[in-house]
Structure formats: structure tokens, C-alpha cells
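Listed below are the structures to be examined.
Any read-out appearing in this document is the output of simple, stated calculations on the displayed coordinates, not a laboratory observation. In this text, all values refer to a predicted model and were calculated from it rather than measured experimentally. Cβ atoms are built from the backbone, for glycine too; each structure is taken alone.
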Structure I
Amino acid sequence: MTAEQAVGPVDGSGTSRARCVLAPNPGMMTLDGTNTWLIAEPGSATVLVIDPGPDDETHLQRVFATVADSGQRVAEIVLTHRHLDHSAGAPRLAELTGAPVRAVDPEHRLGSEGLTAGDVLTAGGCEVRVIETPGHTSDSVSLHLPADAVVLTGDTVLGRGTAVIADDGSLTDYLESLHRLRLLAEQTGLSALLPGHGPLLGDAAGVLDFYLAHRAERLDEVRAAVAAGDRTPAEIVPRVYAAVDQRLWPFAESSVRAQLRYLSDHNELPPGVSW
């Protein structure tokens, strides 16, 4: 991913209809923090909030105040996936605003409506189309904002680095999701990706091509590690992720497990490999 593809800064950045309120939870996995996105048509009285972030009162009050200071109200809260750095603040923000919470996972919903592929959300006065993009987690979705030619990607695509496949995720699903987004970029001329962490990314098609190529390279590296005799994620990670900060190796093991499951599903693993 080139420097030209990353557009920043994160907090306060966005498009005509999307603006970021950055949560104060920076870290190795959250980068600058969680990007809470406020979606509204210019002049709309209502706002759609994407990923309220962690249960951090200062952040949630800032989201609430940002909307109120614009003379607007929160009409709906939407989660791109269940991870707590995106979802934990939703109940409190719902309490502050009276807005329902829509999510794929029923356990994270507040209100009668869920979230499924093909849904069109209009709570912010503009169309936001739900795209099924499982892989990082089983319940991951992305959100297409056609009027600005952008997609909000949650953790499917990050502003820096690459996404981890969680234990409830699937590399097979993830690759299909990347191809789905790549096709959308080609068909609609996407101008940018708005991630759940890190800066906006211009050249949406180029970023998605990079992600697909990176996954193919990692699979080849895991194949080579297995051919060299490695049989477990703990053995593979030091070989394949030698250049990665060792503090991230536990998360890399999760990705290696996903890669091994993928190779197993495609009958590419010899006997004795476990994950």
C-alpha cells in the first residue's frame, strides 16, 4: 500500500456525507483508535452513526455533542461487526440518543430491526447500502455510500496494515468479500475506502488489489512453511511473520489458523498439521 493511497488525518476527516469522530483507544490492533463515522446528507436533520466504538463516556459524549452542535439528531446506530472496540459503546449511545442499534448479530441489536445484505439505510437522509463482507468475523458487513462513491469497510480493510482473520472468521469468506468489494470498485468507480481504523484510503481498487495479493503471498508462505516441516501455528508464525513485531504474534497465530483451515478445505495439507 503506497503512501499516496492513505489520506489523513483521521479525526474530523471524511467526505461530503461522512465524517469521523476518532475514539481515544489507540493500540497495536486499533491503530489511531476506532473510527466512529457520522453519515448524513448535507442539510439532513438526522444522522446515521456507524460503529460507536468502545464504552468510553468521553468519546460517546463527544459523538453526541458533535451531532447536536450540527443541529441534528442520531436516528440509527449501525455496527459493522461485533468486536467490542466497535460495538461496546452502542448501548450507551442508544441511551443518550434514543436511537436503535442495528447489527447482524442479534445479541448486539437494540430494537426490532437487524442488518442483512441488500438493506438500504436512509436514516441519515442518504442511501447507505449494506454489503455482506464476512471473513474478519462471521458477522462483518461493509456499507456503500454511493453519493460519495465510498465504502465504509469496518475491519475488512484497514487504513494501515492488513486485517486479522478472527477465530470466528474465515479466510475463504474473507477472500470472497475482498473480491466482492473489488468488483464494486470496478463497477461503480469507488473513490475511497473509509476504514474502521486508520486514515481514509484513496484508490479503492488499488488497495483491494494489494489486499488480495498480500493474502495470496501469505498463503504461499504458509505452504512453504508446511513443506519445510512446520506443523502448528506456533511453528509457522516465527517463520512467516519474522519481520512482524513479536507482540503481534498471538494475533498472527489466529491468521495462520485461518490459512491452515483454508488449505485444509482445499485438500492442500499433509497429515499431521494441526491448528
Structure II
Amino acid sequence: MLPAVALSSASVLLGAALIGVQTAAATICGDDIGGVRVACACGDIVAGDTTLRADDPVVTTRCRLNGLVVRAPSLAENITVDLAGLSILGTSYGVGIRVESGGSEGALIIGGTGSEVGQVVGFGTGILATRKNSLRRVERVQTNGCRHHGVHIRSAGVVLVDVAAIQNGGDGLRMSGEGGRLVGVRAERNAGAGIRLKSRGALVDGRAAGNGSHGVVSDGRGNDISGVVSVDNGGHGIVVRGRHQVTKGSTSDNNARGAMRSRVSDAQP
């Protein structure tokens, strides 16, 4: 596992300067840009399906602001970013992978093929997608050592499979919106909550362990967190706020403030 990036004492002025430098240098990249493969560098706009290579600048240098910005062409159905088991490294600023538009079906971000896991390490936020239809699926990706949240998305049925958020400065996995499935996810040793939902009809199957705040927080309506294991967290194991939540089958042990806190009468214990 790659180490978390230590926060420096750099001023706000330095951060602003970095933003200006990297924005000016951004270009379009992808495996087929006008019939040519354009290797991605830090801050570049991914405009077509892309599989990273070990000699691409975005994985051979430490990004001063953003890693990659996914922005599909207006008529695209989807776009795939394959990290090919490689790591994108930041310096506590910006976003590792920022999904602005992923086509009509949403973007797919995968860590690689087979057992390969891609890593997004040491940014302000690891993966960010705040437009509800921009992202379709994230698979076999780990966010590690980010200054704020590991993964922050607004869902319209997005699926996360084998996604891990480790030692981030805010929440590990943070999701709002409608629907969505988190399958085989892990949130460990984050400063905030491990998994935080503000959604309707989401399903979570995963593990939250050793986080500074609560293990799992489920705000909304109709969420199913019955597949959650929540242990050794600094707050409650599971916090439920909202109606028609399913918690039966979840496990919550050895959390500092107890197993569960619920503000609703119809949560299933």
C-alpha cells in the first residue's frame, strides 16, 4: 500500500498558484483522440475510453492539483477509465478523478483487469462525481490518504464494487441521491465516518472499521444496510436517520459509542 501524503504548511496562496499552473496546462487525452492515442498527464480532460500505461505522465509524476477530469463528448453513450493497476498520486489538493460527464449511460472507472487494483492517493478528494447521471460504476479502486473524502458521489443508481477508502481525512465513502449499490466495499481508518449515505433506496454490503467517527451513517429512506459489518469505530457502529431502513443482519461490535443509534421507529434491528 502506498503511504498517505503528509499535509504541508503551504498557504492558500500556494494552492491558488498550483490551480493556475495546472489549469493552463490541461489538454484532452484518451486512447482514440482523432485516431491517435494521447497519453494523459495531470489535470488532463479524459474525452474517450482510456487505459493508462506505466509511462503515462499522470502515473509517473505527482499531481499538483487534479489527477484526471472525465468529460465525455456530448453525444457519447459512456466512457471508461481503466487504471490498469496503477496509482495516481496527489499533493493534498484537487481531485484524483473528477467525473463531470460520463455520457448518457455514465462513466465507468475500473482499477484494472482480473485482480488488479488501481489507487488514487493523496488528493483533496479521491473520486468526485456530483452530477447524478455522470457516473455508472466504480470497480476495484482504492482511495488512500486524501485530505477530505475518499469517494464523494451523487448517485442515480451508481454501483461500487470492491472499492476501498483507507486513511482519508474526511469520510471514506460518501454517497447521496437515488438508489445505488455498494458491494464488497471497505472503509477503514478514515477520520470521519466510514460510509455515509444521504439517499433513497441504496444497498450496502461492506465493512467499516477503525474510523474516527461512526462506522456507517444512513440518512434517507428505504436504504438497506443489512450487509454491513461495523467494528472498532470511534462513534456508533451504525447510525440510522430516516424511514423504512433495513438493518437486520448487520453486525456492529466494539464501537466506542455503542452498536447502533436510530431516530426512527421502523428501522429493523
Structure III
Amino acid sequence: MTIDVEDYFHVSAFDGVVPRARWDSLESRVCVNTERLLQIFDDYEVKATFFALGCVGERFPHLVRRIASSGHEVASHGYGHRLIYDQTPRAFRDDVRRAKALLESASGAPVLGYRAPSYSVTPRSLWALDILIEEGYRYDTSIFPIRHDRYGIPTSPRHPYVIHRAAGELIEAPASTMALGPMNLPVAGGGYFRILGYEWTRWGIERINRGERRPAIFYLHPWEIDPDQPRLRAGFLSRFRHYRNLDKTEGRLRRLLSDFRFGPMASVIDTASASAPAGQPVLALPYAW
């Protein structure tokens, strides 16, 4: 169970709608929504991994402390929610280094995991994996093995594996998909959980668990359980993806927690470390900077 701790105005779809200079002036709802998730997890005795934005941890360090003190893992979502392939390697290094330091200071624990905003490790940003290793991250969960207009590496392995790079090793835990013929179909949570409905997610996770005998990795954002959040002006597709079925998410999440057992990423990563086959870089593409 994983949560990407960000506010409703941080999402990539609103990059051209809400200037970053206005972020601090907007109503923040990330604390109250994350607290609701913490209570839900307490209700079902679930521990999760919270991939927090560094800028959230900087503004609300008490929220990061609250997550950690509740027994959940704190991991990094980067500092400023910038897509990796829109950054230079130097800017990306500064971003993940800054986030790691802030989150470790607030949580009092090492930050070992990273998830890119909008799964933006793609064929044109594989260089980011070396930087993550160099900056002390042990695992990454930023690759989505599907075709999408914003992200995806459809040729990526579908289950956790070890990536060997010149800088060292990194465990990659891809977003969960279900193989159907030559296609990988998303069952990982987020918008797919809200838009495609509960039965789709339940069926996909059961197929991964029982048919493939592998764990599924589920993700959600705090704003996805908040139907009362302010509405921002954006294009039709962005509004559809962001606002569809917000009022149904909490009920579906509670049902999911009743139907399946969940734990933090550490449990998946420990299994991957011990048993996943070693792999070469996800795609053998040259890169330089």
C-alpha cells in the first residue's frame, strides 16, 4: 500500500493552470486528507509507505513526523513535483537530495525509496536511476510498464527486479499491471481505481496474487478521498482524470483493505532483494549529459 503525499494543486495535469509561485497562497488540504488516510489504515491495521513531496515535508514537518510515528514508512516523491524528463540531471539530483534530507530530518529515519512524479522514469530519463543510486536510494518505484501519453516503459518487467548500473544496484518495483496477451493493463490504483471501478482492481490484484503468486503494488493520493477540494480550471481530459469519482474513493479503499492484506514497500523490497533475478538496465539505451 503506497500513498503519494501531495496536494490537489501539485498534480502534473495542473502545471500550466496553477503557477508554482501561487502554491503557498492556495488552500492546502494535504494534512487533513493524509490524516484521514492514517485513520483509515489504523481502522484496518494496515501499514503503508508514504512517498512524500519534499516541499510538503518542508512546509508541514509535523505531518511527516505523524506518518513515521504511526509506524509507516516515509519515502521520497522528490521535492517539487517536477517530471524527471523536464529536468536536467543536475536539477534532478538537487531535487532528490533536498527531498531526502528534509524527509529524513522530519521523520528521524532513513529514506530509502523514491517514486517519481507521474511515473516519469521513461526511456528518455533512465539516467535518473544512476543518480538515485548515488544519492543513497535503495529502491525505486517510478516505472509503469504500460503505454500512456505521459509515462510508461511497456517493455519493463512487470514485477520487482534488481537493476545493475555503473553506480551500483537499485531495486525497481514497477507499478502493478495485468498481462493480457501482448498488452499490460494497469491495476495499480490512482485514477485507474477511481475511473475503472472497484471490480477491475479487485480482479487484477487477485490475478496477480493467486495466478502469478506475486504481490501487487497499489497507490493513491490524499486528494483522491477529498470530493470537496477546490475545482481548478483545466482541459477536459485533465479534469476527467482528476475529479472523476472522488466521492467513491474512500468507500472503495475501505473495501479493498477488507478484501486484501497490505503492508509497506519494505516487505516487497525485502522479497525482491532475496529472490528477484538480477536484470540489466530496463532498456539498453545510450544517454549522456
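Comparing I, II, III, where is relative contact order in percent (Cα under 8 Å, 6 or more apart) highest? Spell out each step's value before the answer.
Details: I: 15; II: 9; III: 21.
Comparing I, II, III, the top value of relative contact order in percent (Cα under 8 Å, 6 or more apart) belongs to III.
Kindly point out which one of I, II, III the value 17.6 was derived from, the read-out being mean count of other Cβ atoms within 10 Å over residues 32-39.
III
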